[in-house]
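*Asks:* Presented below are the structures under discussion, each in the form of structure tokens.
Read-outs: derived from the displayed coordinates by stated rules, not from any lab. The model shown is predicted, which means the values in this text are computed figures rather than measured ones. Cβ atoms are built from the backbone, for glycine too; each structure is taken alone.
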Structure 1
Amino acid sequence: MFLLVKSLLPIVLILICEKIWFSFSGEFLKDQLSQIALIKDNEFDIRIDSAILTYLVMSFSISYFVFTINFPDSLIQAISRGFLLGLVIYGVFDLTNRTILTHY
């Protein structure tokens with residue numbers, strides 16, 4: 001049961017935060033990104049596959065780095081976790097851009 005909560009809680013939290021964020025900034029973002037974003041009929045026309053991957057990557061990072069993080073046992077483990085966190089951050093950036101930008 002804990003594993004299920006640990007896996008689903010980050011996705012729910014992210015979706016709630018996204019809803020709040022876009023309710024305040026949606027029009028501003030459309031205005032600012034109108035030249036480069038995927039916009040159709042004055043709404044974002046996102047690539048759903050990239051959006052799903054973005055949410056999965058963010059959910060994984062929260063599950064791994066927040067719910068299971070312990071002090072590393074070795075320098076190799078610390079470097080490995082740092083590398084993985086960098087990969088996750090780059091993945092979120094790259095997938096988000098692919099989700100909303102026209103030519104990415």
Structure 2
Amino acid sequence: MLKLPGMYAFLLAILLRVLHTSLLTPVASAIDLIGQGSIPVMLLLLGIQLSQTRLGKRYPQVAIGVFLRLVVGAAIAFALAPLMGLTGLARSVGIAEASTPLPSPRR
């Protein structure tokens with residue numbers, strides 16, 4: 001039923017912001033605690049998925065894709081950042097985001 005919990009959380013946050021209200025302190029603390037554990041859990045799940053991946057003959061194609069995304073994506077972002085007026089933290093985040101791998105489509 002809840003296939004997009006992030007979207008529901010986003011909509012709830014917008015609603016709370018529009019109504020100029022906040023969550024109760026115990027609820028906010030619980031959400032903060034869950035949020036702190038989410039990245040380690042995601043990394044663990046990523047490791048499990050990668051351990052079950054079989055590249056076989058596709059290794060050269062995967063290597064090219066990884067190189068393009070990590071190196072070429074960052075180089076393009078590095079070149080475009082000044083043209084877009086990005087400086088400081090925004091520039092760094094844009095370059096890092098451009099080199100971040102995308103999730104593969106489900107089959």
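*Asks:* Kindly point out which one of 1, 2 the value 17.8 was derived from, the read-out being Kirkwood radius over Cα pairs in Å.
*Replies:* 2
*Asks:* A further question follows. Which structure, out of 1, 2, was percent of Cα pairs over 14 Å apart, for residues 36-83 alone calculated from, if the result is 67?
*Replies:* It must be structure 1, since only it matches.
*Asks:* Could I ask something else about it? When you work out mean count of other Cβ atoms within 10 Å over residues 4-11 for each of the structures 1, 2, which one comes out largest?
*Replies:* If we compare mean count of other Cβ atoms within 10 Å over residues 4-11 over 1, 2, the biggest value is for 1.
*Asks:* Follow-up question, since we're still on this one. Figure out for me which of the structures 1, 2 the number 18.6, 56 belongs to, where Rg and Dmax of the Cα atoms in Å, for residues 12-59 alone was derived from the coordinates.
*Replies:* Matching structure: 2.
*Asks:* Also, quick follow-up: Work out which structure the value 21 belongs to, where relative contact order in percent (Cα under 8 Å, 6 or more apart) was derived from one of 1, 2.
*Replies:* Structure 2 accounts for this read-out.
*Asks:* 1, 2: which one has helix-only ellipticity at 222 nm (-39500 (n - 2.57) for each DSSP H run of 4 or more, over all residues; to 500), as calculated, at -22000?
*Replies:* Value -22000 for helix-only ellipticity at 222 nm (-39500 (n - 2.57) for each DSSP H run of 4 or more, over all residues; to 500) corresponds to 2 out of 1, 2.
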